[in-house]
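Take a look at these structures.
Each value in this text was obtained by applying a stated rule to the coordinates, not by laboratory testing. Given the structure is predicted, the values throughout are model-derived calculations rather than measurements. Cβ atoms are built from the backbone, for glycine too; each structure is taken alone.
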Structure P
Amino acid sequence: MKEQQHAHRAERVMRSMSKLAPHEYEMLIEAAMIAGTQLFNVCLHRLGITAEGEDVMHAEYLTGHQRIRINLLAPGLAELLDEIEQLRPGYVRGDFAQGEAAAQRCVKALHALHERAQSITQST
């Protein structure tokens, strides 16, 4: 997928997220995962780490070489998506307590991903 398509999808999901209430934490977390993955791909394409047709679906599936390259070119970027991914199963599919707090963490990580994508886009 092209970088602009990823960015458009992320923005669309983030607009939808603004309509959700804190108690709808499963949807907030799932939406953060979707938008975060799109933004992650924007960054990877912009940095030349992946080609347009080579999209990453989950940070946990990155190879060691990919993760090292990402950490060298954009330190901390993969960890932002990792945080959302790690929280997602227990709160979206599971029954972990304090889902609203987990959703806030995911939204915070998503906003950081969004800021990184904007800064990478502007600097390259």
Structure Q
Amino acid sequence: MTLNPSQEPAVHAGPVRRFKQPDYLEVAPTLGDLRQKIDALDEQIVALLAQRALCVKDATRFKRDAFQVAAPARQAQVFQRIRHLCEAHAASFPGFADVVEASYRTLVAGFIAGEKDLFDITEEIRS
């Protein structure tokens, strides 16, 4: 039987490749099991991002103008901190810190855009 190289991999069969490192630890016995783990992680990640979004929304109350919403110095701190957090996981995946930082740059840009919209529906507290 000849396999079509553009066919999706079998999800319930065992692996067809192995890592050359003798100390490699498998995460799951099948691709289907790995996908279930990834789906569960995605649920947790989305829930955490929803919590982050609520914090970003609430942060709007403390900003005086669009510059403070964008907060470029804070953005730089976040990206630097994220890269630092990635150091502990650098060996887990090639370019891990780059992947995570790129993801965060996209997230932060989206949250800032949303926060700008939220800023427009707030009003200044006058004493």
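Match the computed value -19500 of helix-only ellipticity at 222 nm (-39500 (n - 2.57) for each DSSP H run of 4 or more, over all residues; to 500) to one of the structures P, Q, and report its label. Considering all the candidates, the number was obtained from Q. Structures P, Q were shown, and FRET efficiency 1/(1 + (r/R0)^6) of positions 30 and 86 (r between Cβ atoms, R0 = 30 Å, to 0.05) at 1.00 was computed from P.
Quick check on the output: 14, 47, 30, 9, 0 is P(r) over Cα pairs in 10 Å bins from 0, in percent, derived from one of P, Q. Which one produced it? Here the read-out was taken from P. Here the criterion is FRET efficiency 1/(1 + (r/R0)^6) of positions 6 and 22 (r between Cβ atoms, R0 = 30 Å, to 0.05), and among P, Q the highest value is seen for P.
I have 22 for relative contact order in percent (Cα under 8 Å, 6 or more apart), calculated from one of the structures P, Q. Which structure is it? The read-out was computed on structure Q. A value of 2.9 for distance in nm of label points 7 Å out along Cα→Cβ at positions 38 and 54, calculated from one of P, Q, originates in structure Q.
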